[in-house]
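Read through the structures below before going on.
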Structure I
Amino acid sequence: MDSFQAIIIAIIEGLTEYLPVSSTAHMIFTSSIFGIQDDEFVKMFQVSIQFGAILAVVALYWRKFFDFKNIGFYIKLIVAVIPALVLGLLFDDAIEAIMGETISIAIMLIVGGVILLFIDKLFSRTANRNKIEKEENISLTKALIIGFWQCLAMMPGTSRSAASIIGGMQQGLTRKMAAEFSFFLAVPTMLAVTAYSVFVKDWTYKGIEQKGYEMIFANSANTMNFIIGNAIAFVVAIIAIKFFIGILQKYGFKVWGWYRIIAGIILIAYFSMR
């Protein structure tokens, strides 16, 4: 992977991580088009640059994350992230195997898009029950259920943000609060995934079994790509989060549903002809 490819993948990560379109799918498609998806460093890179996107949420909501008097906020995030941690460890190998199946992932984009077309109508019928506008009013039970909803995104192409936002709305959160709680929940979730990828998981890089950090420091090119990738993901994610909240409040999920369907069809056609 050269610097140009790393920059493009990082921009895509920052743009799509918090949108209901599946950042994992977009990075897999991009690296497949570049012809570098089978490289172990690329696979690790796609996970590790989520750290930059994590920092974007912390920077935008720093008052929330550094309000140490609000212990309940941290407890809710811990409770909500438990399902993903447990199921992620159990199905890590199965998930990695699916990440190479571009057609299957494109199909999931379309399926998720169709669901998003009808989500707004479904929740408009129960709008009078969507009264939770503040994080303080989210119970531990609701946080845990949202955490289970998030686990649907373990299938690449589903979208972590879409699953957790829909889960939040199903639990009575307003659209805006569901999106923000999805952002909050992304921090411990992606931090755990990134740490596992960099410090725990064994990768086979150039025929040698290595940890993620060993691949990062294997040469100066890998190190620079890692640093630049996280920096770009951080900046772009900040812009994307602000953009998404405005679009979601004004137009709902339908615009993202149509995007997923169109993108999925184009990608199926592209990869079928290769």
Structure II
Amino acid sequence: MTWTDTIILSIVEGVTEFLPISSTGHMILTDAIMNHGKTFTEEEREFTRLFEVCIQLGAIMSVVVLYWKKFLDVKRMDFYLKLIVAVFPALVFGKLFSDKIDELLESPTTVAVALLVGGIILLFVDKLFGKSDVDHEQNMSYKKSFMVGLWQVVAMIPGTSRSAATIIGGMQQGLTRRFAAEFSFFLAVPTMMAATGYKLLKAVKEHPEMLQDKNNLAMLGVGNVIAFVVALVAIKTFIVFLQKNSLKAFGVYRIVAALAIFAMMYAGLID
């Protein structure tokens, strides 16, 4: 990876992590476009994979900062327990299918198909799940938390979008569009911390030399800072957008992006 790659990928992560358009899918495609035709060693490829996961930590810290009253209020045990219930399915399935997930991360076709299918669903999600009355986590049952967690499992398919899956799942469970988005933000914190921690431990065990390289460590540090700052802006903008608009615009974007990916693959611009 170059420093240019570091900056661009970090910006892409910050913008897309909490929007229902798939941050993983966008980083895979951004990386594929920037490095088309280039040859990399297995160690370089492994570091890129590690980088794309680890900078999610910077992005999710923006949620902790923006909603610090919720996360730092130790009296709100109910809030923490609901997050634990919701994150449990992803932890189980992530552990069981981690190798298969890593394989799918190499497939632009998977990303394009997931973007297309998710985009079509977002076009109609407001009509399908328009009747919503749960607008606060205090009104959200543990069962609903668990069901949203099951929806998050679907997002293990690259291109699906963890945000899209949990927002759709939340609305299906009766959450308002705004609160479904906020709960998706909250759920990202334990989910992505677990994913980042697992990836780091795996890297330490299998490729310790990557984390002994000062340049790699510098890239990880800068990448997390950039992702954090950009995500702060993205979250605030997204919440304001949802107060007045539906999710259709993101559905249209996903469909156009999917068609563009198929076109680039056909033209040989993406391997």
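Rule-based calculations on the coordinates, nothing more; no lab input. If you're wondering where the values come from, they're calculated on a predicted model, not measured in any experiment. Cβ atoms are built from the backbone, for glycine too; each structure is taken alone.
When distance in nm of label points 7 Å out along Cα→Cβ at positions 213 and 253 is computed for each of I, II, which one produces 3.2? Working shown, then result.
On the way: I: 3.9; II: 3.2.
It must be structure II, since only it matches.
Looking across I, II, the calculation of distance in nm of label points 7 Å out along Cα→Cβ at positions 85 and 261 that yields 4.0 traces back to I. Name the one structure among I, II that distance in nm of label points 7 Å out along Cα→Cβ at positions 53 and 181 of 2.9 was derived from. It traces back to II.
For which of I, II does helix-only ellipticity at 222 nm (-39500 (n - 2.57) for each DSSP H run of 4 or more, over all residues; to 500), calculated from the coordinates, equal -26000?
On the way: I: -23500; II: -26000.
Clearly, the read-out refers to II.
Taking FRET efficiency 1/(1 + (r/R0)^6) of positions 69 and 157 (r between Cβ atoms, R0 = 35 Å, to 0.05) from the coordinates of each of I, II, which one would give 0.30? Derived from I, not from the others.
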